Structure P
Amino acid sequence: MSILDLISLPESKTLEFKETMPNPEAIAKTTCGFANGGGGSIIIGVSDKDKKIIGINERDISDLEEKISNIVYTLVEPTPAFNTTVLNIEGKLLFKIEIYPGSLKPYHLKNKGEVEGTYIRLGSTNRKADIDTIEELRRRRMNIGFDEIEVLEASIDDLAIENIELYLEKREKARDIPRAAPDTEFLKKIKAVRQQNGTVHPTVAGILLFSNQPENYIPGAVIKCARFKGIEMDEFIDQRIITGSLFTQAEETIAFFKKNIRRSAKIEGLYRTEEYEYPEKAIREAFVNALCHRDYSRRGADIKFAIFDNRIEITSPGGLLPNVSIEDLGTGVSELRNKVIGKILNESGLIEGYGTGVLRIRKYIQEKGLIQPEFKENNGFFKAIFFNANVGKERKEGEVEGEVGKELKEVDREVDREVEKLTENQKMILELIRKNPHVSKLEMSKVIGIRVSSIEKNITTLKEKSFLRREGTAKGGHWKLLKNINYILN
């Protein structure tokens, strides 16, 4: 990514702008946050409010390099890897500090110690890590997932044999894996239990996958489902708290989904089939991903499955892992938070392949003719939002009569044929602009899931085909559609 592309982005968990050199502790906290996450860059010489390139004095560069080195080496422990670069943009100099993701987590302020001085990055801010987060960072250092640790309060008797048998049945059917005896040795092999000092205890994965009441040991291991009236969280039509093993949670949440959305019937041959307003496969994929990737160490935090008149929201505790960004979704990049749970769900056929879930979701949504879902990360939660046909689909009301009306209709049909020849990304750009003429290229990038540079290329094509133009200034202007489009995504 070019420096201009980087500057066009908002501050995030991997990017921070400073107009001038901040105080040493601020640099040290950001360094800890980046090193404890997926790395990141601090760019000095750019206003963090309006992204105006201020630049730095050439005579200050040597002093800046020395100050940064002193801060990282004397204030941060362990010392993370970093690099500094001077950039020249239109004759103005910027100073870039790149902090690499560390392998010796948790990184912390040396003078405050690990418990009081560990910082993580949440969105565009540095937050002091609580003890659960510090424990998670320690596990990452040892490459141990939370789902692999044993639950000392539980015993092997808390694992229901019928849930283990269900898993064996599913994996035989989905992956053609021969049946195994559901005994202690088998449970050790799949890391559902661990033996320590002669005593066997279930792991977190074992409790979640095979206990009938995982919430007794993993607070928040439930699904809170709700069907709201309208588009706000004001009034319930239906609600339910779903408990049980992850297999049970998956099936009963999908049953709640089917019960609370609109569906239509059609006759195919001699049979009557029902069609839901959202593709079931896409919703199931997104929900199973939430079960697989959520942060179960966040005690008391649960998955929320909310249905509104115009959308479905699936919210799960735990943002994306450090080496994955929103832009990576759908590109095949994958990192498992819960390796044991992921392996067992994959063997059961509930997950088809690592790193392919978002690709399939987008395929199912496209086949249904809906606009693509939004994926958001905020304050340690991840949210997937699916829109129904009422969103982004505005059709003309009324009929135009007479000879003039016929001519207008023929023009409309020609425009419709032109729209059909566009790529899906180009259609979605037009859809977003019709909904909001002030939408930015960055916002389009986040919704569609492609890079800003790709948005710019598609907009250039749409301009060349006379679909739109930009009116006003770059910051204060807006987009204008140049053709009377009956539909974009159908």
Structure Q
Amino acid sequence: MPASLPKALQDGDLLAAVDLGSNSFHLVVARYTLGQLRIVDRIKETVRLAEGLDANGGLRPDVVQRALDCLARFGQKLRNIPSPRVRAIATNTVRQLRNPQAFLLPAETALGHGIEVVSGREEARLVYLGVAHGHPPGKSRRLVIDIGGGSTEFIIGDGLVPVERESLQMGCVATTKRFFANGKLSRRRWRDAQLEMAAEFQQFSALYRQRGWKEVFGSSGTIKAIGEICEAMGQGKGGVITAEALEMLTERLLGFETLESVKLPGLGAERQPVIVGGVLVLATAFSSLDIRRLTVSATAMREGILQDMVGRGSADDPRDASVEALAIRYAIDTAQAERVEATALSLFDDVALDWGLEAPERQMLGWAARLHELGLAIAHSQYHVHGAYVLEHSDIAGFSRTEQQFLATLVRNQRRAIKLTSFEALPDRVAPAAQRCALLLRLAVLLHRAHEAGKIPGLRLKVTSGGLQLRLSKAWLEGHPLTRADLENEKAYLQAIGYRLDIDAG
């Protein structure tokens, strides 16, 4: 039984994507019309979140305030768009925070919507999705490069599907800060920086060159700015950056002694403080990957977020494919997974109204049920712990870090004592729903412990003032003494966290 989908998009619906980049924050609003997205509004603000990141994973208060002020302005634009149609994504700088929730809680309040943190590879997938839809692919394989403020993503794709995704900790803000912290420029410092960065490319450059590509695209503000500078210098037009133009731009940059003194045609004031780091990243990418020509993309990750939202609201949710791939990779017993999923979702439907649970939580419960035995591929002992670790720490296409942690928490708490600290690690806005979904998964796993085919007769779940009432066929329960014993143990586990479980064998 598949998990239900959110309400399908209708003609005229507005969708919004918020990209909390390490250099700039972007808001894009689109209208869904005849199966297509039409952009109706764009806002970009230079926040330079990465500029405020310290060595201990903290953010300078003035940078935090700059970010919150920007998000509050974005929130005003989003007031009339329902939350399910808004998706806000935080990237590299927030990934590096020692305590992300210290920033995310006020940030979500300012924006008026939840904010998801994504991994570098998931960021790469969204970048590719945005570029691929903005530049419809033909039969040629393509390489996409996205230079952000804190990281740079490299993606090889066929059509609309990325086949290789990498993310390196180098962006225009971070690289400028890392190699030119004192504001001085020199050929020696540039050369040493390139050598150090080229070593980081070695982890994937050989594989990428072996894969090959016919065309190269670059996305986001840094590459767009470099393209505009090259064109203003008479070294290209039509949004194309060549290796020769990049070499000439490098020479021009190295003619300046300080970052502050950099003056180039086509270079805007907001980009000037970090352009050196951006050019350094792109020049190193060109040399490490033997790139001779790059086309500047008009679309980037924010458009990819919008396209991903369309996919999530259809039968082509990319997360379904990722869950299926995990099930195959870890040789999960699909028949058992389907039994547990069907029961878990049936219990969900019984209590959803009383518990205030909605379609997104139903999806997460369904996926957790499909993957609850994933850890058995590692070891039977503590398999729920092994499965949770894999789900939390893997790169799973389509899922944000919060969603992966939600799944991991459900799988971790499917059996034995309930670990309340695992729920405390989730954002406050999702922790209560996660705990309730975990209780439903626990009951479904328990009721199917025997791995028997067939439905459980008379199964119903009811929310009571003190907890839950589980109704079962008396004849079925008498024929399953092990399940009856497990239910008695489950009463004790739930009592330990303040829930009463009553069994009604009618």
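Largest in FRET efficiency 1/(1 + (r/R0)^6) of positions 37 and 189 (r between Cβ atoms, R0 = 35 Å, to 0.05) among the labelled structures P, Q is structure P. Each of P, Q could give helix-only ellipticity at 222 nm (-39500 (n - 2.57) for each DSSP H run of 4 or more, over all residues; to 500), but the derived value -11000 comes from P. Can you spot which of P, Q the value 12.5 was calculated from, given it is mean count of other Cβ atoms within 10 Å over residues 205-212? Label of the originating structure: Q. A value of 28, 14, 10 for semi-axes √(5λ) of the Cα gyration tensor in Å, for residues 149-220 alone, calculated from one of P, Q, originates in structure Q.
Computed over structures P, Q, percent of Cα pairs over 31 Å apart reaches its largest value in P. Of the structures labelled P, Q, which one yields 0.65 when FRET efficiency 1/(1 + (r/R0)^6) of positions 133 and 229 (r between Cβ atoms, R0 = 30 Å, to 0.05) is computed from its coordinates? So the calculation was done on Q. Of the structures labelled P, Q, one was used to calculate log10 I(q)/I(0) by the Debye sum over Cα atoms at q = 0.09, 0.11, 0.14 Å⁻¹, for residues 85-348 alone, giving -0.47, -0.68, -1.03. Name it. For log10 I(q)/I(0) by the Debye sum over Cα atoms at q = 0.09, 0.11, 0.14 Å⁻¹, for residues 85-348 alone, the value -0.47, -0.68, -1.03 is produced by structure Q.
Values in this text are rule-based calculations from the coordinates and carry no lab data. The model shown is predicted, which means the values in this text are computed figures rather than measured ones. Cβ atoms are built from the backbone, for glycine too; each structure is taken alone.
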